[in-house]
Structure I
Amino acid sequence: MNQKPNDAATVVGVIDPDVHTAGAYSTGWVNMGLYNAIQAIAMAGTLGASATLDAKLEQATDSSGTGVKDITGKSIVQLTQAGTDSDKQAIILLRDDELDVDNSFTHARLTITIGTATSDAGAIVLGHYCRYTSTALASVDEVVE
């Protein structure tokens, strides 16, 4: 095996796992010109009373979020405390050709929204099949080989 696993999939976005109040939280923008695909993993910890967790992928025409809009078909079925969805994960996959490339959309990000009650949650986005040198986020403290 010539390619290391962290060269095939690298951390390109994160929402730190924490206790989050109700609201929306987003990763940074991922330049899809660098990756053939991304894998966004939303993680629910202990959800508060009556809490909900939604997750979706959004797209923009640049790294500052210009023209941000949802990517059709790239959202999860809502996780709920009532539905016993605490301590579960949901994964959204995106290929670079699923962006609105005809209208120059080049970047993607994951947004999770916690509704009703403070809840434990986090997320990670992995970039797959990097076209150039794979570079993880600066927040990645260590890679042990």
Structure II
Amino acid sequence: MANTTTSQKGKDENRTNAPMEKAKDVASNVMDKTREAASSVGDMVSNAASNVGKKADDLTSSAGSSIKSMGESLAHSAPHDGMFGDASQAVANTIKDGGRYLEEAGLSGIGEDLTQLIRRNPVPAVMVGLGIGFLIGRALRS
């Protein structure tokens, strides 16, 4: 009789543990699917951000190319002699150099250069930031 009771208890425990085990399996599967979905969404966001960054670099490069051509056409059409010639050629060269920089560096290169400039000159960078903040504040108050 004792064996019957013991075997009955084992069967009862298996019956009560079976739903718990199933619940654990379901919860584990749900967690795995959630991780997979989160990873997939993360990859999609990363790809979208990469595409946006690439597009911004392409647009910046295109703008740089246009600015460089404008500087070249200014250099050809502006006077070459005298005081006005020197000034116009200096302006044209500056515009061409700026366009070339934008074309070659792109937006990411500008960001890196700006970061390096701020690291080398932190105090002036903070002062410029404060000045820009002041001007924006004045403009918004008016």
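Every number here is computed from the coordinates shown, using simple stated rules; none is lab data. Worth saying up front: this structure is predicted, and the values here are computed from it rather than measured. Cβ atoms are built from the backbone, for glycine too; each structure is taken alone.
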* In terms of relative contact order in percent (Cα under 8 Å, 6 or more apart), which of structures I, II is highest? -> I
* With mean count of other Cβ atoms within 10 Å over residues 48-55 derived as 19.8, matching label from I, II -> I
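Kindly point out which one of I, II the value 1.00 was derived from, the read-out being FRET efficiency 1/(1 + (r/R0)^6) of positions 32 and 72 (r between Cβ atoms, R0 = 30 Å, to 0.05).
Values: I: 1.00; II: 0.00.
For FRET efficiency 1/(1 + (r/R0)^6) of positions 32 and 72 (r between Cβ atoms, R0 = 30 Å, to 0.05), the value 1.00 is produced by structure I.
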* To do: Output the label of whichever structure in I, II has the greatest value of FRET efficiency 1/(1 + (r/R0)^6) of positions 104 and 120 (r between Cβ atoms, R0 = 35 Å, to 0.05).
  => II
* Match the computed value -500 of helix-only ellipticity at 222 nm (-39500 (n - 2.57) for each DSSP H run of 4 or more, over all residues; to 500) to one of the structures I, II, and report its label. => I
* **Structures I, II, by Rg/Rh (Cα atoms, Kirkwood Rh): label with the highest value** => II
* To do: Kindly point out which one of I, II the value 35, 22, 12 was derived from, the read-out being Cα extents along the principal axes in Å, for residues 88-127 alone.
  => II
* Asked: Comparing distance in nm of label points 7 Å out along Cα→Cβ at positions 24 and 112 across structures I, II, which is largest?
  -> II
* To do: Work out which structure the value -0.56, -0.96, -1.05 belongs to, where log10 I(q)/I(0) by the Debye sum over Cα atoms at q = 0.15, 0.28, 0.31 Å⁻¹, for residues 40-95 alone was derived from one of I, II.
  => II
